[in-house]
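The next part holds the structures, each set out as structure tokens.
Please treat every number below as a calculation from the coordinates, not as lab data. In this text, all values refer to a predicted model and were calculated from it rather than measured experimentally. Cβ atoms are built from the backbone, for glycine too; each structure is taken alone.
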Structure P
Amino acid sequence: MDASTTRRFPLIARARPACTPLPERITSLSTLADKATTGDLATASAVFNLAALIASDCGDHDLAHHWCHRLAHATLSRPHPGRNALEPLVNLARLRIRDGDGATAWTILETLYQAVADHATVTIDGITIATTALTASATEHAELRQWIWTVLLGTGAHALASANRWDDARHRLEQHHGIGHRMLDGRQIAVISHTLARRHHHAADLLRTTMPGEPWENAVTTVLNLLCTTTGAHDGPPYLPSRHRAPGTEVFWTRHDLSVIDALGIDHPTATAIANNLLDRTNDGYAARDILAHPGCHHLSGNRQRHRLLKIVNDCGLDRGHIPTTGLNRINRLLDATESAIRSPGGPIGLRSSLTAVTQP
């Protein structure tokens, strides 16, 4: 397995916002902002989180960083904001991953987790958080600790893996009891860690003893068998792609399918069929960008297919360096109104998570 393959892992089928054309995303943001003044705190937080994601996708990481700071300060002005106050800090870590600084991202997440676990006050990127003030009861604090632990295992594992520190990631996850029996973040990290270190028997044992889970988990186990064992790609049964593809998981399945192509080789009939399907049917900006960057798909693609995917990426504004002025002005107006609502005593209430994050690249 080379770095172009391993960087897709860990592969987790978490639903993520679709990367649609930039004007559509800004319109959706406006619709959400209209609800923020009368909804709960999570809805208002989601406006900022989605705006930061748009800025990062367009390549303006400084602006995304600034919007995360604005949200953190606004939510911390509220009584007992819970995880809504920590989400922008987690997103700061995710921005670090996107910038190629996975080591610092891990440090941010581990520091946050330890502060919550110890009921401590901590300063992250210049933002001071008294974790005892985030919740109103011991039960709420326990829920907050459980949430930040899952973030540490998921996003933190990806952070170290993105820095190519696979053994370090495995050791840290073991310390935090983050390697389970199913093919989730921790077990994927462990399999790849052993494979890259040529401890093939350990990787094979983990794959063989993995507990079956959701269809997507089983699909990841299959592709890791293809990638990490000497017999998986040749002596096993023909690869059959999963038909269970939930909404919001196009990027997951695209990266899964690209990994299958890497394992089989682009000239394998199944790999060729998978690649052609991706080239012809992908409509998500993130997925299109990944396909365009894949050597096998590039070799197989025709001019029409490449131009279609390039148009998708360009329409989504990915990596253009900035948000166009008209769109930026509109977003700034939405954020100003949303921040006022968050800070208002009669504004959005509630501790429910926004479920919106700056996602991994």
Structure Q
Amino acid sequence: QTIRVRLWNGEAYDATVVGADQLTDLAVLQIDADSDDLQPAALGDAEDLHVGQLVVAVGSPFGLSSTITTGVVSALGRTGVGVTNYENFIQTDAAVNPGNSGGPLVNLRGEVVGVNTAIAGVARQNAGIGFAIPVDVVKEITADLIDNGKVVRGWLGVVIQDLTPELAKSFDFDGKGVLIAEVTENSPAEKAGLQSGDILVRFNGDRVSSANELRFLVASAEPGERVPVEVFRDGRTRTFRVKLGELPVEQLTSANTPGMERHSNGAFAYEESLGMSVRTLTPALAERFGVRDVDEGVIVTAVDPNGPAAFAGLRPGDVILSVQGKTVASARELERELDRRDLEEGVRMTILSGGA
């Protein structure tokens, strides 16, 4: 496949791919051009951004080249978008439509502060909510791609989930953290002594309050680096030193989180009590939802956005592994376990929702 780069003055050049990063959907291209024909964009500093600041999105929505739209920074450090497991987005209400992806988000000084990457809305069209990768992250990614042809990320080797108040209560834990649902065999985490059921509260000195935050911290660390990991276990806090590995190639894929779906034959639903529909995990469903590292469990196929499951942080594509510590391998087993419990008092579930 041939890639052509067209400059602002109309000149076009064949390009070669220096490197690409699937997790951020960023790539570095190289062209053979006279430096006099090149006019590089000035790069700003995403740390200087603040909510309410005016920004401009540039791109080619629906093939309409050099289109600009204006808006404000709606939020910073946005996670939980479902685009990738490693999220730290700038949210903006500048109109972002198909064709804007890869275009710059600039401040009023003309400095690039982000790269437009995602849209939240019906049919993937502008709904006043767009997302951009902060330019500081872009600088780091592109530097790695130029130097190494790839991005090397740290790897802990755990399956994690957000710690809800109900989960924290079931562990007699008062505070913020991330639940380790599963530890990968022969991973850095297992070798260091981390266990399923640990609540991770600090990583390399930084407090951790969400799964996405931990993924970002781990990925940003250097493989081979020894970092302190503080966990809550059996009523007290312990610190382990973990020698991080390199994120395996098979995990270098963007998250695949389909939206709300209708309940279908063969599915088991607790739509009224929990607000979700589930099915026994099969290879076909695993491929469809992008599930890795697990062979059996119960997959969440739909979530009522106003129901208890959504409030607890469950999303379509999550896999339920156990209820109150008891493994569930099918939708029927999950049904039996839930029937035995008082759902109004809450129930503890171990969920596969991405790793670190």
Structure R
Amino acid sequence: MKEEMQFRPMDTESLTRLLADIRQKIGLERGVQPKVTGLKTQQDGSLKIVVPDRAEKGMCLGPGGRVIAQLAQELQKHVTVVAVEEQITRRHRMQATLARIEELQEELASSQVAFLNRLRAAIESRLEEEPIENIAPSPSPHPAVALSGGIDSCAAMVLLKEMGFHPIGLTVELEEEHETYRAARNVAQICKKLGCKQMIVAGPSELREVVRKTQAGRIHPCGNCHELILSRVIDISKEHGFETLVTGELLPTGRQSIILMGELLLVHLPAALSLTKYETQSLCKENGFELESTQFGCSLVRQAHTKGWRGIQPSVYRVLRETQANVLTSGQAIQYIRSILKTVFATHEDPMEK
């Protein structure tokens, strides 16, 4: 609240001039000075700046993020820059999700229809750039959530509460190489704070073989682990009579975010709402969850990174995919890639530490 009071109101023209002044002071004179076409103070107090396209966004960020860092310092606010083309893409993805909801209406159980109706309302709020809130509690059966204890699945739990549901956190026990102690702590904290039930189920026996092959340098574990864990969660959901299962996945957007698997409805909620990693992090933080966000992957993945390029490439590729999809910012991508390459820097001097 104090920061909000200190922030002087600005219009787009004033902010455009301020950016030009900052770039001039830093000595950045190449190209046309970037133009701000829109701005909005977000629910968390940060400022969102809208510029015409990706090139203008790059000018606002500056090399190494120097321009945006200086702007944030002067405004005493966290600042994000969004290109109009990114907004268009996000809206298109959410419209595709809405189309998928309509496709499925005739095939669903009544509780699944009720769930997707609330999802539709949440998407419509997002399209109007309004918060998802004040939705009455749902009388329908509550969904299960594949809850790993990470940022994105935590954000899915928070979103479901805001949508009026009382989700059940469904967690698969993993091998100790996956940092199960940390996941268990996070899961317990999330469910307790949100007032939700949790179910912990034994992991598939095949995970032990994934660990063995990873430690031998034969595979990268993520694809195998994801398939085994999701299959286990789906099976448990069906066994316990859940009609809707929600995940925290960010990438399968639009129509791919909602899948009907027999009688089970699988919804990748952050992807359905076209959320970014920054937004899932913010949701968690706003609700009192300080979860790790600087390291890529679990400890087993980090073991894979010590096995050479075969273990590193899939992780870097994942980061690049999420960056290309505008799920990650370039700054977040660099942070993750640097954590992936930490094993290389362990034996060679890290130039970033100079």
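Computing Rg and Dmax of the Cα atoms in Å, for residues 117-188 alone across structures P, Q, R gives 18.6, 48 for structure Q. Tell me which of P, Q, R gives 2.3 when you compute distance in nm of label points 7 Å out along Cα→Cβ at positions 277 and 309. Structure R accounts for this read-out.
For FRET efficiency 1/(1 + (r/R0)^6) of positions 77 and 197 (r between Cβ atoms, R0 = 41 Å, to 0.05), find whichever of P, Q, R sits highest and give me its label. Walk me through the numbers on the way to the answer.
Values: P: 0.30; Q: 0.90; R: 0.60.
Once FRET efficiency 1/(1 + (r/R0)^6) of positions 77 and 197 (r between Cβ atoms, R0 = 41 Å, to 0.05) is worked out for each structure, Q has the highest.
Given -4000 as the derived value for helix-only ellipticity at 222 nm (-39500 (n - 2.57) for each DSSP H run of 4 or more, over all residues; to 500), which of the supplied structures P, Q, R does it correspond to? Structure Q accounts for this read-out.
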